[in-house]
Structure 1
Amino acid sequence: MSKLVSKQNTYVIFIDHDDSYIRDVLAKFEEVNEYNIKIYSRTKEFFIDFEQIKLDGKETYIIFLSTMLETDEDNNQINVLDVLQRIKKINPQSEVVLYSESDDINIVSSAFHFGAYTFIKKNENLILRIENNILGIISQKNFLIKKEAGRIFTKIFLFFLAGTAILVIIFYMIFPQWFVL
């Protein structure tokens, strides 16, 4: 069975132009030290690091992406959907959770179309929602790993049964006297 997802092989990344807000939130997050957490205030810095990651399938990446990102060199707001698409292109198995103070239905529905895991609203329950989403993603990934291991075991068992049945039939045809009562 593949190694299950744990807190030690889970990387939680926050991308928000207001990194001081995220640092304040994480200061209230009890299990913060049990995860590998990084905070980025600029998407450019994030992508420099994220593209260098050697993906071997043993790590889980959970990315909390603010819908309000920094501005580019031309003073235009960075498009969160473009960032989401680029993240999923680099690592399709990463889970992206969008969060915002507003719940713009156009952004939310488009984000789901492009592979976002969920959307959470910045409010007094943000810490709890972050914790619940991280634990939910880990639980879901572990369930899928166990499910796949169960499928493999079932296939091996069925091949064993089929092989045994074939051997019994062959022995019956070659040595019928063994099967007489």
Structure 2
Amino acid sequence: MEILYIILGVVAVIVLWLVMVFNGLIRLRNRTDEAWSDIEVQLKRRYDLIPNLVNTVKGYAKHEDSVFSKVTEARSHAMQAKTPADHAKAEGMLTETLKSLFAVSENYPDLKASGNFLHLQQELVDAEDKIQASRRFYNGNVRDFNTKMQVFPTNMIASMLGFKKYDFFDAPDSVNIALEVQF
């Protein structure tokens, strides 16, 4: 009879340990999903600012249509991205086109002095800062989740239960360069 109690005790400890590991993986996965959602919110905010910025520049620089179409196209690609890798690539393209838009604005002193343009530039810089902070938070959660999945013996349980590692949101170098705002 004692052997039965010992076996039941060992089984209970193993079951409790499995439940704790599973719950820990679920908790980390949910935090990582939440962090990605924060990035998407900030990216949407950025995408919403861009048409206003383009329209403001259009009012002063009517003959710069190629720049406007490139910014619009890059924004569209960025909005359609699904994975962190796709977002990173699209964000790099979008940032490059925004730099060209700001370069165009340098040729128009009235535009640079426009209160609306300055406000939109500042809002865009604020959005960039929030995206960067959200990216750091997301990548920290990805690191924690992936580490938990890769350590023994959690890695065996995670693979048996179908958990998949997350990709980091690594922005290209061009995204990491802050948009230049001159007042």
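Among the shown structures 1, 2, from which was the value -16000 of helix-only ellipticity at 222 nm (-39500 (n - 2.57) for each DSSP H run of 4 or more, over all residues; to 500) calculated?
On the way: 1: -16000; 2: -28500.
Of the structures listed, the value fits 1.
Which structure, out of 1, 2, was distance in nm of label points 7 Å out along Cα→Cβ at positions 64 and 112 calculated from, if the result is 1.2?
Derived from the structure labelled 2.
For distance in nm of label points 7 Å out along Cα→Cβ at positions 56 and 80, which of the structures 1, 2 scores highest?
Numbers: 1: 3.4; 2: 2.8.
The structure with the largest value is 1.
In terms of relative contact order in percent (Cα under 8 Å, 6 or more apart), which of structures 1, 2 is highest? Write down the numbers at each step before the final one.
Working: 1: 21; 2: 33.
When relative contact order in percent (Cα under 8 Å, 6 or more apart) is computed for each of 1, 2, structure 2 gives the biggest number.
-0.87, -1.09 is what came out when log10 I(q)/I(0) by the Debye sum over Cα atoms at q = 0.15, 0.18 Å⁻¹ was calculated for one structure; which of 1, 2 is it? Write out the running numbers ahead of the final one.
Numbers: 1: -0.90, -1.21; 2: -0.87, -1.09.
Computing log10 I(q)/I(0) by the Debye sum over Cα atoms at q = 0.15, 0.18 Å⁻¹ on every structure in 1, 2 gives -0.87, -1.09 only for 2.
To test your reading of the models, identify which of 1, 2 gives 1.0 for distance in nm of label points 7 Å out along Cα→Cβ at positions 16 and 120 when calculated.
Working: 1: 1.0; 2: 6.2.
The structure behind it is 1.
From 1, 2, which structure was distance in nm of label points 7 Å out along Cα→Cβ at positions 40 and 152 = 3.2 calculated on? Kindly include the intermediate steps, with their values, before the conclusion.
On the way: 1: 3.2; 2: 3.8.
Comparing all candidates, it corresponds to 1.
One of 1, 2 was used to compute distance in nm of label points 7 Å out along Cα→Cβ at positions 88 and 104, and the result was 1.7. Which label is that? Could you put the intermediate results ahead of the total?
On the way: 1: 1.7; 2: 3.0.
Label of the source structure: 1.
A short reminder: the numbers here are calculations on the coordinates, not readings from a lab. Source: prediction; values computed, not measured. Cβ atoms are built from the backbone, for glycine too; each structure is taken alone.
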